[in-house]
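Undergrad: These notes open a run of structures that come right after.
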Structure P
Amino acid sequence: MRLDEATYTVFDVETTGLYPYAGDKICEIGAVRIEPDGMEDTFHVMVDPERSISLGAFKVNQIIPEMLIGQPKIEDVITGFMAFIDGTVLVAYNAGFDLGFIEKALGYRDYMLRSFKTIDALKLARKLFPGKTRYNLGHLSESFGFSTEGEHRALADAVMTAKIFQRELSILKEDGVSNVEEIMEPARTRGEDISMYDRAILESLENAIQGKGQLRITYQSIWNNKITDRVIAPRQIRKGYDKLYVIAYCHLREEERNFRLDCITSAVAE
């Protein structure tokens, strides 16, 4: 697909925290759709995440609970967002973060995301704008004279990313890059593909993390295939190089430990 013939959707999400597979949710989506002729359209929606926004997230996005009262749930807006991005190349600043939340919001329909070509504008910025002291979205926008009004809100960040991406496209074309495939992100790896994991176990872990509860799990060691039953207090779910890991306090070992999610064969609330 040629760069100058593609339609792009530049998007951003604001969330309750950093970990979609530990219960954090989308609370705002903003997007700019750019047609090959330069025409633009926007998508913006606030979302009731059905959970509180973490202090760390609030310090960034300044979204307060009152702003989300009466807003639609993610299952009521995700179909509209998917229709908006249909037939486009996705662009985001630190794309893996935003895609992770969209993937989680799709639930069992996450396969819909896999057909999209994706470009990470942050990775391109680091390659195409050498010598910058910082590459966070606001700082880079300021360095180009772009407005940063509304920074850390979804639509404003999508607009800033779109301006940066258009500058990146100009440089790429001057350098002889002509196809989207030359700059797109590789397909999401199996380790990032949540469909390989048991959904019931994932839901149990997310509920325990959000409710600060405990689970009784059956765990099969990757080293010797030994099976043990233990009680854990899950803290968070993290992505490793090619697997998901559960960070939890283990009552059997009386210490915090990392558990490979694919080695947990059952999980029941205590």
Structure Q
Amino acid sequence: MGYQDGVKKIPAAAISTRDAEKLSALLRGGEPLRVRLILSCRTLPDAPSANVAGEITGTEKPGEVIVVGGHLDAWDKGSGAHDDGAGCVQAIEALDLIRTLGRTLGLKPVRTIRAVMFMNEENGLRGGRGYVADPLRRSEKHVAMIESDAGGFAPRGFFVDADSAVRTQVFRWKTVMEKVNAGRLLAGRSGVDISPMVATGVPGFGLDPENHRYFDYHHSDKDTPDKVNPRELEMGAIAEALLAYIIAQEGLPSEPATRSR
């Protein structure tokens, strides 16, 4: 909730899709209903926190950075396995896959690939904003921001939040991305945590998984690790690793063209 100054504050609440459907069914039954709602939420004073990051330094252009990320925080319902433990695990695994291939096949990214676990996406976006404001960012050029925040389900592609020149280049990679079942490349919004950096003109990419089960678990007590399929989670990490590595090797157009949402 957010309130404008001078406007009376009133209680507000949201219920899950499942509970809303159950309530609707009971109302259709015609019996009198009474709902008791207890709100215990409150805003506490700010406290220090931090993003968590690790990277593979680029061999030729270490100052040019591709970020792969998710967010550490979750609502107090459940444990946040899909939202967004999955995204954090995939970011870490994407870098580990690239590092392993570097050891076994000699593949080394030209540009730096960084995994970032952002803090405070759910109720303030301070991690994403803090990342942009960090003085260390002034000496870096961010080439792309990639985020997974739509659940650890089977990947189907990526939303591309960038100008037409970038989209044209990325759409040429469709055949390659199809090899990991992630060839659905569409213009669209990329991710909340990376949005402050994307707003500065950096291309954004949002992993687009199958989402028909997402709201069975989203922000609920059901969002627990046993609901995450390990193979589907792994495939998402592979898709992110592949996209990040291609961008690291080829780069992206830096001249602005037309941008659409």
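Each reported figure results from applying straightforward, stated rules to the coordinates on display, with no laboratory input. Computed from a prediction, not measured in an experiment: that's the story for all the values here. Cβ atoms are built from the backbone, for glycine too; each structure is taken alone.
Undergrad: If relative contact order in percent (Cα under 8 Å, 6 or more apart) comes out at 18 when worked out from the coordinates, which of P, Q was used?
TA: P
Undergrad: Name the one structure among P, Q that distance in nm of label points 7 Å out along Cα→Cβ at positions 104 and 232 of 2.5 was derived from.
TA: Q
Undergrad: On Kirkwood radius over Cα pairs in Å, for residues 48-207 alone, which of the structures labelled P, Q is highest?
TA: P
Undergrad: Kindly point out which one of P, Q the value 6.1 was derived from, the read-out being mean count of other Cβ atoms within 10 Å over residues 32-39.
TA: Q
Undergrad: Something else about it: Once mean count of other Cβ atoms within 10 Å over residues 8-15 is calculated for all of P, Q, which comes out largest?
TA: Looking at the calculated values, the largest one is P.
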